[in-house]
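The data blocks that follow each hold one structure.
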Structure I
Amino acid sequence: MQVRQSIHSQHAKQLDTQGLRDEFLVEEIFKAGEITMTYSHIDRIIFGGIQPTDSNLSFAADVGEKIGVSYFLERRELGLINIGGDGVVVVDGVEYMIDANEALYIGMGAKEMIFTSRDATNPAKFYFNSAPAHMHYPNKKVTLEEAAPVTLGDAESSNRRTIHKYFVPDVLPTCQLLMGMTRLEPGSLWNTMPCHTHDRRMEVYCYFNMKDDAAVFHMMGEPTETRHIVVRNEQAVISPSWSIHSGVGTQSYTFIWGMVGENQTFTDMDHIDVKDLK
C-alpha cells in the first residue's frame, strides 16, 4: 500500500514536474491478478484497482493492521465501479454480479470481500474508493441506469459531458463517500471548465478510456497558482481541497471521481471565472 502525505498549498508551489507527480499522481492503478492501494492522508481516503484474472482476489489480512484496526472495513465504507469485463463480488457470502459500468457500495463492517472475473481473458477492473465511516449502511448494487445522470456543457466550448452519480444521497445513503463517472462526448476535451474548488471536500480523479497515444493535462493548484500533470490511461490524481481539478485531453475520455469530506452536497463548490485563473 502506497502512502501519500498531505501537501500544503504553499509547498506545492515549490514542486517541479516530478515533484508534483510524486505527490499527486498514481501511475499504476490496475495490475493483472493483483490489488493496488494508495492511502492518502488527505481525508484518509484509500483508493486503487482490483483486477482478478485466473483466480479470486481478496484484501490481505494485514490491511486492517496497517490502518490500526482488526480488518479493512471495521471503521470504513467502500465503493467500487467496474470499468473492465463482467465480474462478481462476494461480500460476507452474498454474491453481486457487477458487470461493466456497474457499481457496488459496501457498508462499514463487511469482513470478507472476494473479487472474480467472469472471463479471465476479459478481466473485471474494479476501481475503488474507501473512506472512514461512523455507521453501517446497507450494501447496494447501482447500475448505470440507476445512477443519477446530468448532462452539461456544449460542443462549442468542447465540454459536452454526462455525469453519472452512482453514490450520492439521491441514489443511496453513505457516511461520506461520493462517487460517480463522467463521460465526455466525442469531440469534447474539457471537463469541469469553468473550474471550481470545494474547500470542504477532497477528490480523486481516475482517467480511463484513453488510447495509448492520448493524454489528459490535469489542471491543479490554487486558482492563481495553477499547475498541470500529464495523465495517461488508467491513472489517478489526488486533488486537495485547496486545488482546482480540471482537465483537457488530446481526445475525449472518461473519468471516475470520488469525494470525501465534511458534507455530501454535490453543488457545494466555489466557482472560479476563467478570467481569474493564472
Structure II
Amino acid sequence: MNRLLIGIAWLLISCGTSSTKNEKPETKTLEPDFKLPYQLTTPDERYTLPKQLEEISGLSYHKDDKLLCVQDEEAIVFVYDTKKKSITDEFGFGGYGDFEGIEYVNDDIYVLESNGNLFRFKPESKDIGRTKTDLPKKTEVEGLGYDPKTKRLLIAVKNGGASSDKTVYSFDLLNKAVFKDMSLNDEQLEAAGIDPKTYKPSGIAVHPITGEWYILTSAGKRLVITNRQAKIRYSEPLDPKQFRQPEGICFAPNGDLFIASEGDGKKGYILKFTYQK
C-alpha cells in the first residue's frame, strides 16, 4: 500500500511525515467464488425523498432508522427517518458549495467538498472545522467513507487530473494526515471487465462485517468491490432504470445496504437491500 503523505493541516495543526511503502496492486479478474450478499435487482425498500434532496449526493448511516444526507449545492445535512419516511431534522454548516460525501464518525459529521475540503462538526453545533486537503491539482473527489480498522476517512477520486490511476486517498483521524491509500489502474479495471473511461467513483463505503470496500460509480452505473490491497473482488453493472444516478452509499451496522440516487429532474430516492448472510 502506497502511503505517500501529501501534506495536510487540520485547524492549524501541523503534521509530520510518514513512511512510504511501495506495494503494486494486484491485477486479477473477479474471484469466481465470491457471492454478493445482496440482490441488487430487487430492493427491499424504496424511499422517495422530498424536494430538498432531489440532488442528493452523499449518504451516511446515523443511528437506528436514521440516515444522514447531503445534497450538492447547499451546506445542510438532512436527517432522514426511514420509518417515518420523512426528514426529521437538519443541520446547517455554511453557505453554498459542491458537497459530494458525508460520514458520521464518533459523534462527528464529516462532509466532503468536490475540491477535497473536509468539514467537521457535531450535530446542532455552530463550531465548524474546515480542512483544505491540498490534493493534487485538478483532482475532483466525489465519495467519502470510513474504515474503522484503520480509523481513516476514505476519499474517492472521480477525476484525477494528469494521472490515469483511480485513487482513493485517506484522512487519518488520529494523525490528522492524508495518505494515498489505494489505486486501481486501467489494466486492473479492464481485466475485471470494467471500462476505465466510465470508472468515475461517486460513492464509497466499507462493509461493517467483511471490511470490503464498496465503490459506486454513477457515470458507469456499476458497483465495484475491492479489498484494502486494491484487488477487485467483484463487479456488477447497475440497471439504469433502477439506479437513475447513484451518488451515495452506506451500510447499517447489521450489513443492510443503502444506495441513494439523484432525481435527475424527478424526485431523489434511496434503495435498501437487506444483507443476506
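Throughout, read-outs are computed from the coordinates displayed, never taken from laboratory work. Since this is a predicted model, take the numbers as computed values, not measurements. Cβ atoms are built from the backbone, for glycine too; each structure is taken alone.
Here are a few things to note about the model shown:
- Given 5.7 for mean projected area of the Cα convex hull in nm², for residues 142-237 alone, calculated: source structure among I, II: II
- Structures I, II were shown, and distance in nm of label points 7 Å out along Cα→Cβ at positions 174 and 230 at 2.3 was computed from II.
- For 16.6 (mean count of other Cβ atoms within 10 Å over residues 134-141, calculated) the corresponding structure among I, II: II
- Structure with the greatest value (metric relative contact order in percent (Cα under 8 Å, 6 or more apart), set I, II): II
- Per distance in nm of label points 7 Å out along Cα→Cβ at positions 110 and 246, the highest-valued of structures I, II: I
- Top of I, II by distance in nm of label points 7 Å out along Cα→Cβ at positions 78 and 166, largest first: II
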